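Asks: What follows is a set of structures to go through.
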Structure I
Amino acid sequence: MNKATLGISLLILSVCATLLYGDTEPVDNRPNILWIVTDDQRVDSIAAFNRIRHGRSDSSLGHVLSPNIDRLATMGTTFINTFNQNPGCAPSRTLMHTGRYSHRTGVYGFEYYNPTGQAHWRPMVPEILRDKAGYQTLAVGKLGIRAQHSANQKGGTEPPLYETNLGYRKEFAAKGLVDWNSETKWSGGQPGPKNETFFFADGTRLIWPENPDGMPNDRAEIQRRLDLLREYTPGDDDKNGSILGGVNPQPGDRTRDGSFTGALLDHLAHAGEPLAVRPRASARQHQELDGLRRSAYAGKHYTDMLGRKQNGPASDKPLFAYVGFEFPHTPVLPPADIREKFQKLKYEIPEFTKEELAAFPPQLLKLYKNSQSDHFTDAEKHQMIADYYAFCAYGDSLVGRAVDGFIEFSEKQKRPWLILYVCGDHGWRLNEHGMVSKFSHYDTDLHNPLIVISSDKEQFPAGKVVTDFTCFVDMAPTFLAAAGIDISTPEYEYLDGRDLAKTATGALSPRDYIIAEPTWVIGPRAVIRTKGYKFAMKIRPRAGHTMTAATAGKDFKWAVTADLKDIEPTLFDLRSDPDEIHNVAFDERYRPVLGVLRAKLQDIVLGDGRVEVAWTKQGGDKVHISDYSPGADDDRIELPALPVQAVNRK
C-alpha cells in the first residue's frame, strides 16, 4: 500500500467511525512493554548499581563500564535489592514467566517439562497477555524455557509461547549471523560430542570439536586467533571446558547479541501507521470495522534477517516484546576494540583460603569440584575478570540501542510504554569462594537488580531507588497489571509475586525476607535471606539434582526432623560478614536465629504448596503436592536480637 492509498484509508476509517458511531475516544492507552533479560550478569558489572550500594562506580574487583544502563537508572526506578529465586538459566526464566516459585511449579532445573492438563499449572505471561489482554507478543534471542506443553508433542507450546519469534542463536548461525554456535552431534537418538563453530568477520568458519579424533580440527588456529581461556580441572591438559575469556571473531554488530538487537529494531521499523482515534462503539460495531482497521493499521510486510516473511507490529494493539541477550554468558568473547581497553586494566582477584574450603558442606563441595577456579594462574584469573567486564560493557551498548529504538517506536505509535531491564537471569562468580559459575546460595549468584522505565513517571519515578526486597516472581504481576489486568481477583491468587508499581509507590509493606532454591549441580537446597542473615540448607534426602519417579514426592518432611549436620547448613551473619565467608551454623551463639530461619524456610519450601513431578516431554506425569503449612510464605519473620559477633578472620 503506497502512502497516498494509506492516507485515504485512514481518512475513510475516521469518517466511517464518526458517521456510524458518533463520537470517538482516545486510542487504547495500554503501554507497549519491552522486557530485556541478560544472561549470567553480576550486579557489580553496572556502575550505577555500585554507586547505589557502595558509593563508587567500580566493582571491588576493578573497573566496569555501563553508560547506557546507568542512563536507564536516571530515567526510571531501580529495584536495587532484587534477588532471583533459582540461579540457573532455565528454572530462573520459568519462574520469571510464571510469577511463581520453583516449588509451586515443580520446575527446579533444566528438565523438559510438559504440564499439559496438570491442575496446578497456570498460563505464562505472554499467553495471558495474548489471550486476556489482546497484546501482540514478540520474542528474539535466548528464551531458555524448556516447556513442552503442545498437543503434537514436538516441543514448545501450542499456540507458540510468543506469536512472533525472530529467532535464537541456531537460526542466526545458519545464516552466518553469529560469532559462535555449539551443536551436539546425535547418533541413534543419543547425544554425542559437542562441536563449536566460530564465525569470523572474513567469512571463515572454524570448528573446535569436543572430541578431535577423526574430526576436522581447527583448535590450534582458533586458539591462535582468539586467545581463548577455557575452564579446566587441575591436571587437565586438554582444557576443553567452557570459554571464560577471549576475543570475539566478529565486530560488534555481527555477534549473536548484535544480531538479536538488529532483528528487534528491524521488526519495530516495519510497524503499522499510528492509530490516532478509535470509535466509541460496541464490540459488535468494532468487528464491523475490523477489515478496514486491519488494512489501515497492519504492520508492514518485510523479509527478516533470516529470510522469512514477517509482518511488523500492528498499531491497533499494544506490543509485548521480549529480548533475551546471551551476554555475558559463556563463551565470554568481547569484541576486540573494547576487550583491548579492559585487558590493560588491573583487576583484584578474590581471595580463597583453605579454611573456607574446609568448612564447605558436602553439597557446596560438590559444586566446588564442578566449577573450581582456584587452581588457575593469576594471569588466567585476570583475563577471566577483564574479559567478563568487557563483555558486559559491550552488551551495555546493545541494551541502549534496544531501549532507544523501542521508545522511538512507541512514541511514533502515540502509545505509552514500559521497559523492564533485568541484570542477569542470575549472577556469576569470578573466583569468589574458589569457583567460577553459578548455581549456589551466594549473593554473587542471587543478586540481580531490576530497572523499570516508563512513560508514566508517577508509577515509576525517574531516578528513584527502591531498597525493599524484590524478587524475580514480581515481574509477571507487574506486566499483567500494566496491561490492565486486575491481578487482585481470585483468578490470579496463584501469583507469588507483587506488582512492582505498588512497591515503588510504597503501597505495600516491605518483605522481611527473600527465598531461593538452587538445585542444579549443587542438589536440592533452599535459602532464606533477611537484611542481616543468610541461611541455606539441604531440603531433600537425594544427592543428585534430577528428580525421578522414585524420588518425587517421597519424604517431604525429611528435613524437618533431620539432624542439623544432615541438612548441611550454612549461616552467614551479613552484618559482619557480607562476603559470606564464615559459616556460623554450628556456633551456639547463633542457634536461636538459626532455629527461626530454619523453621520458616522449611515451612515455605516444603509445606506451603510444594509441587514435585518427575517431568517427561510426553506429559501426564504424576504430581505430588505437600501442603502441611499453608500460608507460611507471608513475607514476615521475627528474629531474636543478637549482638554482632566478632568474626574469626585467620
Structure II
Amino acid sequence: MKSMKKIICFNLILAAIAILITSLITSCDSKLVSIDGSNPPYDLNIEKTAEGEIKLTWKFNAVADDTISYTVDKRIGTSFWITPYAITENKFFTDYIPTNDTLVYAYRVQAVNSTTSETSEYSQPVAYFSEYTYPQNLIINQISQEQLEITWQDKSIGEEGFAVDKKIGTGNWQNRYRVFPANTTSFVDPADLYQQVYYRIYAFVGDSRTDKLEADYLPSLPAPSDLELQQPDETKIKLLWTDNSEGEDGFMIDRKVGELDWIVDYAQVSGNITSWIDNIDFPCGVFSYRIRAFEGQFISLYSEEATTSVFLNEVGSWETSGEPAEVFISQETNWYSFVADKYYGFTIIDCVNPSELIGMNYNEGGLPDRTQSVFVRDNLAYITTSSGLDEHGQLFIVDLEPVIPFHPFDPPDVLWIVGYCPITANEEDTFIPYDIYLDGDHAYVADGENGLCVIYIASSNPYFIANCQTGGTARNVFVKNDKAYVASKSAGLVVVNVTDPYNPAVEKTYPTTGSTMDVSERDGFLYLADGENGLKIINTFTDETSYINTGGFAVSIYVQGQDRYQEDHVYLIDKENGLYVIDISDPENPYILGSLAMDNEPISISKFFYSSYVFIADNSGMRIVQIAP
C-alpha cells in the first residue's frame, strides 16, 4: 500500500510540473504579458515621408513576435474612429492622406495575440498636423487692470485640445500651464502690471502637436475709453473720456492736425481728470486726438482716436437746373455767385446770407444751350458757350448792372447781352471753350484742343485776335505778369508768353504723368490740380516738383492771395473725395490741414478774398463751405 501511495504522489507531482511547464510555454509564446492587457504598444511615432504619405512606427514588449499582429485605428477630423482601419504583423504602417489638409489625421495601435485572441490596451494616439492646422493670430488684450484676454484662431479640425505655455519676464517656461478642450479659442488670465508675459499655444492629439505660436505683452494701465469731442465755441475743442485705471499719475494727450504727424504728449492732465479743452489757432482743419494713462515711466495703450472738423462744413446750397461746369465769385461781385450751368445757361445766386440762398436761372435770351465758363469784372459777365449743333464756341458779354449793386436779389426777367463774338476766327471750328480769364483789355480762353485763344474786349464789339496751340486739351487758364498758364490735361502745364497778345508764344511746358486740370501761381510757385496726382507744386526758380496725394482726381484749385491779398492756403477740389484745405506757408513743405467729403461730384471752386467761405460747383448745383471763423 505504501508503495502504491508513493506512485500516486509521484504521478500527481509530475502532472503539476506538466501543467506548470505548459503554462510557462503558453506565456512565452504570447506577446501579452498579462490577460488584463496592461502592456500596450508604446513610442508610437508618425512622420511625413512624402507628399501625401505618412508612416507610423511603434514598439512592443513581446516574447515571440510570430504570434502577434496589430490593429491600426484611424480618425479623420471629428469623425468616429475607424476600428480597425488596418491589420499588420509589422511594427510600422504606411498610409496615404492629404498632407496639406486642415483635417487632423489621428491613429492608435492595439496588439493582438493570434494564439489566445487576447488584446492589449490602445497605445497613446498620435496625429498628423499639416502646417494648415497650426493655430494663428495669437492676440493678447488687456481687458482690465487685473486681467488679460488671450485669443487665437483654431485652424485645425479634429484636435484633442489646446495647450498653453507661459513665461513671466526672464523666468522659466511653465509647460502646459493651461490645457483646454478642442475648439477653444480664448481664455482670461491674471495680469501682473509692468511685467512682460509670454504665451505660446499649440493644438495636440496625445503626444503629437502643432508648432507653437508665441506672443508677448507688457500689462500696464488700461487705456482710457469713450473719447468724445465737443466744440463749446468756434475756437475750442473739449475732450471727455472715461478713466479705466487706478493709481495713474495722469493722462497724456496727443493731437494731429490734418495730415501732419501726431504731436505726441501735446498736453498732460493729472490723475482722475477726465476732460480737457484745447484752444484752436488754425482757421480751419480736421483735428484728431488720442489719450494714454501713465504711472511713472509706464504708459497705457492709446484710447480710440476721435476726430472733428473745425470750420469745414457746408453752410448753404442751391440746386441749379442744369449740370454746373464752373462757379465764379470775386471781391467785386457783392456776394453774388455766378454759375455756368451748361445746358441750362447761366445762374445768378444771391449769397449775402450763406445759409439762405436765392437764385435765378437764365436759359433763354440769346445764350446757347451750353455755358462753359464765366468771369465777372466791372459789372460785366463774360460767358463762354458751346453749342450742341456743331457750331463754334462764342463769348457773350452780359450787363449785370441791374443785379450786382442790390440786395435783396431782384433779378431781371432776361439777360441784357451787350456784346458777343466767336472764340476763333474760323467759323468751322467746334472746339469747347472750357475756361475764360480776363487780364487788362483781353480775354484768354482755354479752348480745348484748339489751345489758347485771345480776344480783345476793350470795345463794344469784342473780337478774336490770336491763337496759340498748346497741345493736349486746354481746360483752364490763369494769367499773371504777361504769362498765360494753360492747364492742358495730358500735355501738362503750358506757359504762354502774352507780352504781345497778338503774338502769343509757348515759353515753357511742364509735362505731367497725370492730367493737368487747373492752375494758379503765387510768388514763383505754380499750383496745379493734376488729376490722379493730386496737388502738384512747381518751384519755377529751381523746377523742383512736389505732390500732395488727395486719393482721387484733382480738378480745380484756388490759391488764396492771388494778386491782392496773402493767405497761406490752397483750396483744392478732388471730384472723388471733396474739398481739401492745404497749408502752403512753406511752399516746399505743404500739408493737408483738413478735408471735407461731399455727396455730389464737385467740379469747380472759387472764393472771396479774406472771406470765410469757398463756393463749390458740383454736378447738381452750388455749395457754400465755411473754412474760417
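Values quoted throughout were computed directly from the atomic coordinates according to the rules given, and no laboratory measurement underlies them. None of the values given here were measured: they were computed from a predicted structure. Cβ atoms are built from the backbone, for glycine too; each structure is taken alone.
Asks: If Rg and Dmax of the Cα atoms in Å computes to 42.7, 167, which of I, II did it come from?
Replies: II
Asks: On to the next question. Given a computed value of 9.7 for distance in nm of label points 7 Å out along Cα→Cβ at positions 71 and 383, which structure among I, II does it belong to?
Replies: Going through each structure in turn, the value belongs to II.
Asks: Can you spot which of I, II the value -9000 was calculated from, given it is helix-only ellipticity at 222 nm (-39500 (n - 2.57) for each DSSP H run of 4 or more, over all residues; to 500)?
Replies: Traced to structure I.
Asks: Out of I, II, choose the structure whose coordinates give Cα Rg over 2.2 N^0.38 Å, for residues 127-486 alone equal to 1.13 when calculated.
Replies: I
Asks: Right, another one. Taking FRET efficiency 1/(1 + (r/R0)^6) of positions 79 and 415 (r between Cβ atoms, R0 = 41 Å, to 0.05) as the criterion, which structure among I, II has the greatest value?
Replies: I
Asks: Out of I, II, choose the structure whose coordinates give FRET efficiency 1/(1 + (r/R0)^6) of positions 103 and 527 (r between Cβ atoms, R0 = 25 Å, to 0.05) equal to 1.00 when calculated.
Replies: The value was obtained from structure I.
Asks: Right, another one. Could you figure out which one of I, II the value 7 for relative contact order in percent (Cα under 8 Å, 6 or more apart) was computed from?
Replies: It traces back to II.
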